[in-house]
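Below, each structure is written out as structure tokens.
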Structure 1
Amino acid sequence: MNKVQLGSSDLHVTPICLGTMTFGEQVGEADAHSILDRSLERGVNFIDTAEMYSVPTRAETFGATETIMGNWFAKNPGARSKLVLASKIAGPARGMAWVRKGSTNVTPADFEAACNDSLKRLQTDVIDLYQIHWPVRHVPSFGAIYFDPAKDSEEVSSIHVQLEALGKLVKAGKVRAIGLSNESPYGVHEFVRLAEQYGLPRIATVQNPYCLINRTLENGLDETMYRLGVSLLAYSPLGFGLLTGKYDAPGLESAESPKEGRMAKFESMRKQRWGRADALAAARRYNALARANGLTPTQLALAFCYTKWQVASTIIGVTTVAQLDEDLAAWGTTLSADVLAEIDKIRWDIRDPAQ
């Protein structure tokens, strides 16, 4: 895999990134370290995590993923220098009392404290890519689809203030580059505009969902990022497992099996966008299309992301070394014009059900 540059930063990464949100909940530390070993062995140089991981989020596992990764770095002294490490500061913590006491804002002091805490857990001196996990303002995301001006009245740190806080982290050498996640076209434009106006760090990336059952990026955000030179990190390329075929058992009406699947194991996951009936129905149609063309569902879903011009790096989340190998093996798979046309037909019938 040739490395790709993230935005205008000096970060060059593999087009496949290892996501780690399963570490600490579905995956114990020993197995997580085996996955990290295998990923590095296979040449993946890009790893993504977040202070709030593992998922589903709860007080008991806040920061657990970063701690597991930090312990792995300590066991493998040469590994850190071979990797581009990304992490995230949580956005407004409504409903999560264990994150900044549930504050609906993120202040400059919060940026500094969160970064310092992540560095300590990760046992490293610098985070290569530091991202805002979700916007510090009202934005429809995580399944919400409508912007409501009435919800935009809270006093929160402006984008300019956020950029200044991130700039201090960069200047202090704690962060090399910055990025956003779960962002909108407006947010991307404002972060770039203000960075250029005030000489502050320019965002290199946006980490948003992008997969066969959620292509909302193509409704304008892809043009924004293309024209502003911001790279996409595509998360949930397998639609939280729906696009692997594991939930395709005959007669199954919801994502409740197999028992070890994320959607089955955690009720909170089924209540989110990935648990919608339309999302499962659409996924089954894409999975059937894959099988009809001699592909596994995983190959189809990953090849779709791996080969799209919009995507700089695709974030894969796994629970076993075998899953990691399967996802990496899909690299190089190409989709014919006929298959791509059938994909678009399905999308026309069931438009982005996991939006």
Structure 2
Amino acid sequence: MDKNFDLMALTAFGIESVTKMELQKLGYETKVEDGRVNFRGNFEDIVRSNLWLRTANRVMIKVGSFDARDFNTLFDKTFDIDWDYFLTNDAKFPIEVSSVKSTLSSEPACQSIIKKAIVEKLKKRYHVEMFPEDGALYRIKVYILKDHVTIGIDTTGDSLNRRGYRTEISEAPLKETMAAAIVMLSKWNGDLPLWDGFCGSGTIPIEAMMMAKRIAPGILRKFAYEKWRNFPNDIIADERKEAKKAISESNVKIIGSDVDNRIINSAVRNAGRMGLERYIDFRVSSVEKFTPEGSRGFFISNLPYGKRMEIDANIYEVLKDKFDHLNGWKFFFLTADKDFERSFLRADGNRKMFNGRIEVRLYKYERRG
């Protein structure tokens, strides 16, 4: 493998700027495109970005980028890539293709052409006719947009939102990456209390406490590159050691509340897998009945929708009451309700994002206190 790579941090639409900020704090120069942030790095950077990125979905090595309007060009340009730098002779390399607004619109056909081109290149390099594909997984993702082809190898494996602590989720699960993004967008920095009044399985409080204690979000999990024979294992071990050393103490006050005792018990267990159960104040309570201490703070919640919305039919009146009484607090609501401002209050600003395939908006009320 080459020691320097063009890398792509893939992210949900609407939070590219947050991922860009994360990468810049890690020391990288970046270039933003829809759904991705580009940067350059070596082996250490592949490990470090996978361990530390809180808002990205995965980290890809960009191995090729070219224009193609016919299958011959697609084959030739794919064949020109130095695949033997990346793929071992036993590599398992499934191809995933996404084609949007392109002449080559048949994704299965493109998949077949790309697979054939890679096999032919590997035949030439390894001097064999058959590849067992019984080794490590090198998942190849191909994006064709307006006839421009980008080919990447996934270094991550399961999406980065799979931290490893959340095995029990509520009925309206919020992705860990999205929870981290909305905490970052709120500009909460750990100096003031944070309360999630609809905490569900505890994702927002857990992600916030991980930030406060500088716990790398990928510290519990494994990544695809760890099984690659051509990836240096000593770098992996060193980066994990550094991540463990970075963990610090924090006296920040974080509260997670919900009306369902079973959900709160799940949240406590989820926090426990990250070693945070004694740091977060989880409690069974409705938003209406609980008022946090302190004249200033942040209320950050993924508001109930879908099945849970039926339970909280009077949610807007309850929130208006809290909004009136917690004068020094800033409020941030994530919701799929397109009429939220009409039902609640006009926001100081809002941001469209996607929690999975669900379009949501983060409404910000920052003018108080």
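When distance in nm of label points 7 Å out along Cα→Cβ at positions 36 and 92 is calculated, the result is 3.4; to which of the structures 1, 2 does this value belong? It must be structure 1, since only it matches. When mean count of other Cβ atoms within 10 Å over residues 132-139 is computed for each of 1, 2, the one that comes out at 15.4 is 2.
Kindly point out which one of 1, 2 the value 42 was derived from, the read-out being percent of Cα pairs over 31 Å apart. Traced to structure 2. For the set 1, 2, ranking by FRET efficiency 1/(1 + (r/R0)^6) of positions 28 and 324 (r between Cβ atoms, R0 = 25 Å, to 0.05) places 1 highest.
All of the numbers you see were taken from the coordinates with simple rules; none came from a lab. All of these numbers come straight from a predicted model, not from anything done at the bench. Cβ atoms are built from the backbone, for glycine too; each structure is taken alone.
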